[in-house]
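The next part holds the structures, each set out as structure tokens.
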Structure I
Amino acid sequence: MPAQTSAKRGLGIKKFGKFLRAVRSELKKVIWPNRSELTNNTIIVIISVILVIFALWVLDSIFGLALNLIVG
């Protein structure tokens, strides 16, 4: 039995090595953003998150007031 376990382990290591080579190959194809693109995209994301937070706060306030009028 130990020989089979060792063979399976060797096969797993080979598969993992193949996987890492494939990952490295794919990462070479990625077009990474430059510093200005990264800064612009970060600002857009932060502004979008703030707008969504504000919209949810407004909706929560409206629904809370409506619920208080109905219940209270």
Structure II
Amino acid sequence: MRVIVAEHALKRLRESRQEGITLNDIIAAAESVPGTVASATRFRSFVARSGRKFDIVVRDISGGRLVITVIGK
């Protein structure tokens, strides 16, 4: 499945709250969500390689799986 990361999510990665979360962490998390996500849904409790916990909001669109935002814990 193709993962598309929105500009908003990339912008959030530069904030201190998301420090330690990489683009690869986000892509791996989005790919691990099973099934189809018809509407924007928050998925919780992912762990980045750095050990930082985070949530993602994703939605499936015709081009793939869109990561709308990232929320660091």
Structure III
Amino acid sequence: MRAAVVLLLLALCVIHHDMWWWGEAEPLVFGFIPIGLAWHVLISLAAGAVWWLASRFCWPADLDQLDAE
């Protein structure tokens, strides 16, 4: 799972740089959000999901035991 999280992080880094919609306001998503802004909203939601995966499946268990002691 750790390799999957790393690959997802790398993919997010690559697709974050949206050169295809740079400087374009059309098309509008939901009739009022420019496509570039909508793209960054989706990237932010995906980053939150990857962060959840990383903290859920890649967090070292021994750190939690040290805090309890």
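Throughout, read-outs are computed from the coordinates displayed, never taken from laboratory work. If you're wondering where the values come from, they're calculated on a predicted model, not measured in any experiment.
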Match the computed value 56, 22, 15 of Cα extents along the principal axes in Å to one of the structures I, II, III, and report its label.
-> III
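Given -6500 as the derived value for helix-only ellipticity at 222 nm (-39500 (n - 2.57) for each DSSP H run of 4 or more, over all residues; to 500), which of the supplied structures I, II, III does it correspond to?
Details: I: -33000; II: -6500; III: -22000.
The read-out comes from structure II.
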